[in-house]
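Chemist: I've put the structures underneath this note.
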Structure P
């Protein structure tokens with residue numbers, strides 16, 4: 001299925017991005033440890049995570065940032081570019097529990113004949129609590 005292209009003219013301030021729901025498994029967490037070369041035991045060793053005060057192993061902050069990146073790239077389409085992204089982690093997400101990635105357009109602007117959109121992004125747990133926040137700037141093509 002071909003990805004749909006979003007254009008600068010299609011975007012309005014206040015527009016919500018289509019949500020992206022991820023349910024990471026413990027296998028996903030172990031794979032992410034290997035991919036990122038981050039073998040912190042709190043992400044794959046449940047007895048260790050419990051000793052550290054957690055209910056279970058926890059989803060990596062950078063895994064959540066990667067999911068937010070996917071939210072942006074899926075939304076922007078093949079000719080869109082994520083030019084800047086930053087995230088902060090406030091709460092943990094657990095494996096096998098749905099994590100929803102959301103975003104809202106906060107600003108549109110043109111700089112040097114290129115079109116940009118600023119977006120507020122965040123993740124939520126299954127209770128609707130915000131677990132990560134961030135901001136991004138996405139470059140979009142123009143129809144003209």
Structure Q
């Protein structure tokens with residue numbers, strides 16, 4: 001059963017134009033972690049497999065949402081650096097992502113994300129460094 005973190009993030013996630021455009025959905029959240037899904041669309045193919053940029057966007061969104069569970073509403077996240085390893089091509093399936101905050105500092109946070117298909121096949125692994133921005137600064141930028 002989703003908890004307070006999910007209840008905090010779900011409306012924000014649903015109002016995010018980029019996530020809506022890609023069809024990225026928040027499935028579950030807890031303190032320092034989230035589960036999200038990228039729903040397959042033929043427009044993601046390039047030409048026979050899902051473009052890595054779509055999967056990268058899922059990993060980035062999940063890492064940011066995982067951090068949001070720890071710092072909102074006082075702060076917002078922004079990605080400083082992210083790297084990804086693509087391990088298996090995706091042809092016509094949804095991609096699921098679990099992201100976790102492994103280190104939370106005063107300014108920076110470190111997250112890891114794992115992308116899989118519905119049957120648990122590992123698709124990609126990502127690591128990201130994110131910055132914590134106070135609300136006033138986040139709204140200026």
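Chemist: A value of -7000 was computed for helix-only ellipticity at 222 nm (-39500 (n - 2.57) for each DSSP H run of 4 or more, over all residues; to 500); which of P, Q is the source structure? Write out the running numbers ahead of the final one.
Modeler: On the way: P: -7000; Q: -9000.
Answer for the origin of the read-out: P.
Chemist: Once distance in nm of label points 7 Å out along Cα→Cβ at positions 28 and 132 is calculated for all of P, Q, which comes out largest? Don't skip to the end; give the middle numbers.
Modeler: On the way: P: 1.1; Q: 2.6.
Comparing P, Q by distance in nm of label points 7 Å out along Cα→Cβ at positions 28 and 132, the maximum is at Q.
Chemist: Ranked by FRET efficiency 1/(1 + (r/R0)^6) of positions 20 and 124 (r between Cβ atoms, R0 = 25 Å, to 0.05), which of P, Q sits at the highest value? If you can, show how the numbers build up before the last one.
Modeler: Details: P: 1.00; Q: 0.65.
Looking at the calculated values, the largest one is P.
Chemist: Still on this model: State the single structure among P, Q that was used to calculate Rg and Dmax of the Cα atoms in Å, giving 14.5, 44.
Modeler: Numbers: P: 16.8, 58; Q: 14.5, 44.
Going through each structure in turn, the value belongs to Q.
Chemist: In addition: State the single structure among P, Q that was used to calculate relative contact order in percent (Cα under 8 Å, 6 or more apart), giving 31. Intermediate values should be presented prior to the final figure.
Modeler: Numbers: P: 31; Q: 23.
Going through each structure in turn, the value belongs to P.
Laboratory data are not the source of any read-out in this text; all were calculated from the coordinates shown. Only a predicted model underlies this, so the values are computations on that prediction, with no experimental measurement involved. Cβ atoms are built from the backbone, for glycine too; each structure is taken alone.
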